[in-house]
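What follows is a group of structures, each given as structure tokens.
Since every read-out is calculated from the coordinates, none of them should be taken as a lab result. Fair warning: this is a prediction, and the values are worked out from it, not measured in the lab. Cβ atoms are built from the backbone, for glycine too; each structure is taken alone.
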Structure 1
Amino acid sequence: MKRAALAILALGVAAGSAPAAQRTAAELQLANFQQAMEMFYLDTNRLTTIENLDDIFDPNAEPPHQWINNGGGALVLRPEEGVPFRQVLTEDEYQGPYLSYPSGAEREDPDGDYDEGTPLDPWGNPYYFYSPLGLIEPKQDGLSLRYYGDQFDTYTFVSHGPDGVPSENDVIRSMGLTVTEPAVSSATLTVEIGNKDDGNHELLIRGYVLGADPGEILFDGEPSGVLPDNWSGTEVRATMTEVPDSAPMVSVSRADGTETRAVEMVIEEDGPPTAVDDWWLY
């Protein structure tokens with residue numbers, strides 16, 4: 001039996017204080033996204049993208065992104081793992097659409113910043129959906145650390161509000177679900193500007209279920225030789241004496257031998273704002 005689709009609010013604001021009414025509209029839409037996503041999860045044991053929530057089961061759907069298996073399968077996540085992948089859903093599995101958008105509602109276009117067909121918030125920007133491991137990026141079938149990156153500890157819907165960037169004006173709603181299997185979300189090496197050879201660079205690895213006892217830090221799947229200074233279930237800190245010539249893929253092997261997925265190291269320079277790397281004379 002097909003589930004009834006939730007009707008989502010139109011984006012227009014007809015009455016009241018415009019800023020307050022727009023924020024209320026965004027809050028209600030995020031609540032609708034959460035309810036629809038929970039219904040999708042009950043049917044499939046997966047989470048998916050916001051754009052998919054109003055899709056239909058028809059390979060001839062127009063526009064094509066309205067076909068739930070467009071692109072080789074729906075982009076879905078196992079909540080416990082947090083990493084998106086493509087899966088072809090059968091008609092029995094997919095009981096959508098789970099949302100019904102108003103006719104003419106604004107959507108992200110093919111050349112936009114985010115997933116084509118994603119509804120736009122009252123300020124004309126796409127709504128975003130985050131895994132605890134990073135921003136879900138449907139165009140890349142993956143995750144990234146842009147905007148809030150891996151800073152949410154639960155699956156979270158976000159509108160960037162009137163300024164369109166992460167700020168105190170954002171509208172945020174958490175699903176309450178998180179990653180429950182060993183995973184690394186980011187690995188950041190902080191280097192003081194102009195001091196790449198000082199032998200005191202901080203490596204911070206963030207993740208989930210990394211274990212209470214120290215394990216091993218791996219670079220490109222091999223033991224790195226970098227010894228952890230601190231190890232907890234959600235982060236590993238270490239001091240590196242050298243800055244790698246190219247960013248390795250970083251993972252960890254827990255004390256019990258379980259290995260996490262690998263993420264590319266982000267090398268960040270940190271230092272006084274007046275520091276200069278290079279001078280150019282014209």
Structure 2
Amino acid sequence: MSAKELLYECENVHFVYPDGTPALSNVSFRIWRGDRIAVLGVNGSGKSTLLRLLDGLMEPTGGEIRFMGTTLIERNLQNPSFQRTFRQRVGFVFQDADAQLFNATVWDEVAFAPRQMGLPEEEVRIRVMDTLNLLGIAHLSERAPFRLSGGEKRKVAIACVLSMNPEVLLMDEPIAGLDPRMQSWLVNTLRLLHEAGKTLLIATHNLHLLPEIADRVLILSEEHTLLADTPLQDALQHTPLLIEAGLLHEHLHAHGDTIHSHLHTHEHHH
């Protein structure tokens with residue numbers, strides 16, 4: 001398996017919402033198999049919009065996104081052959097787990113996508129059990145998702161995607177709102193998935209965990225442009241870039257007659 005197989009090509013992508021709100025402006029980059037990428041930017045910079053476009057949930061209002069050479073437009077996504085291939089290969093974990101969960105039990109949630117793809121019920125059963133065991137949530141299988149804790153819901157949402165065994169995982173702010181123990185669990189899970197060959201694209205503004213979840217970063221500006229596409233270590237050492245993106249800010253305060261400045265991250269806890 002070549003680590004350099006080209007999966008996504010984004011060329012001059014623009015997106016404006018129907019009410020006229022701009023979300024992305026002239027964004028271009030490529031994603032190769034095995035990449036582990038963090039999409040950085042403050043709230044409103046376009047991170048979630050970008051992931052939705054890469055998942056084919058919306059079409060760019062300008063430019064083009066191609067997956068394995070096929071343009072992600074409605075006509076192609078409605079083609080049964082391409083749709084099946086694309087949905088099996090790309091999985092999207094939403095920021096709000098509640099937006100993803102709607103079945104009566106956790107088992108039915110995790111079985112939903114494989115059943116939609118028409119897999120035999122025995123294959124569905126094996127996939128569900130394997131996924132629940134992988135994430136350590138088999139004991140929740142008969143529980144109603146809406147009765148679970150926030151962390152448990154996040155695990156179930158991830159399980160729903162992993163049951164399709166996708167090659168590409170798109171994750172929107174998966175760390176937001178998690179307690180330290182759940183953060184540690186998620187970071188370890190992402191590491192294992194990457195070691196298993198998955199391609200990861202993770203939207204976040206959590207700079208502290210970046211070294212554990214990404215090798216490369218795409219940084220979106222507050223004007224919705226792509227400020228940088230660079231190796232992680234280069235980005236973390238480029239303080240002016242992080243300040244420009246709104247991910248760091250200088251906090252000035254006085255000690256007697258001396259002014260000191262300290263850098264702080266712009267992180268939000270929900």
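The table below gives the values:
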| read-out | value |
| --- | --- |
| With helix-only ellipticity at 222 nm (-39500 (n - 2.57) for each DSSP H run of 4 or more, over all residues; to 500) derived as -9500, matching label from 1, 2 | 2 |
| Structure from which 24 was derived, relative contact order in percent (Cα under 8 Å, 6 or more apart), options 1, 2 | 2 |
| Computed 2.2 for distance in nm of label points 7 Å out along Cα→Cβ at positions 90 and 162 - originating structure among 1, 2 | 2 |
| Which of 1, 2 yields 16.5 [mean projected area of the Cα convex hull in nm², calculated] | 2 |
